[in-house]
Structure P
């Protein structure tokens, strides 16, 4: 199945200068495990995940004073809407990641999670 049929089209995001507490609150409120980190033009810069927030807590970072930029992952793998979900799932497994931004013609259109990929494989 193509990624275009399983990704979540809402791009939940934050900015690099946002405090960690705001990113954590946005994730908790939306019930998601990662946010896209976007620049002023809306281009994808990085991703911040629950794991990044856990690392910040382990470092005893002040979630009010420390910015997303300090803990975001700037080595971002992406998927495209026309890719097969099994290939995207394999990339995620091989990289040890659970969230993958989805691009369409160079534009960020959403996020796919390992749970999304697993659901397709389980129910197919």
Structure Q
């Protein structure tokens, strides 16, 4: 979906959390998309490690995990957003644009939120 937008360039992909941390340190991307359920190192721990090695990274979680505690823990990292995979067709591009603009984005339908939220941070 993101490849269809000429102003967005995918510079790398990782198959697990450890590789995501390593590639982030090498590539220094403007935006990092992470899932919660990554092998080897879960997305939340990967985000924590990325926050330690990259100054002010822009992280957006894209996951199907709806657990309130998990969503809140993910957002307590340096992440700026959380998109449900089931809402990605509708929300992903909006979320990408929001977090790049230093806004918080949380998908509709999450246990701890009653509607899609985009706010300045």
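Nothing in this text is a laboratory measurement; each read-out follows from the coordinates by a stated rule. The model shown is predicted, which means the values in this text are computed figures rather than measured ones. Cβ atoms are built from the backbone, for glycine too; each structure is taken alone.
Looking across P, Q, the calculation of distance in nm of label points 7 Å out along Cα→Cβ at positions 7 and 79 that yields 2.5 traces back to Q. Of the structures labelled P, Q, one was used to calculate relative contact order in percent (Cα under 8 Å, 6 or more apart), giving 18. Name it. The read-out was computed on structure Q. Tell me which of P, Q gives 1.4 when you compute distance in nm of label points 7 Å out along Cα→Cβ at positions 55 and 95. Derived from the structure labelled P. Structures P, Q were shown, and semi-axes √(5λ) of the Cα gyration tensor in Å at 26, 15, 12 was computed from P.
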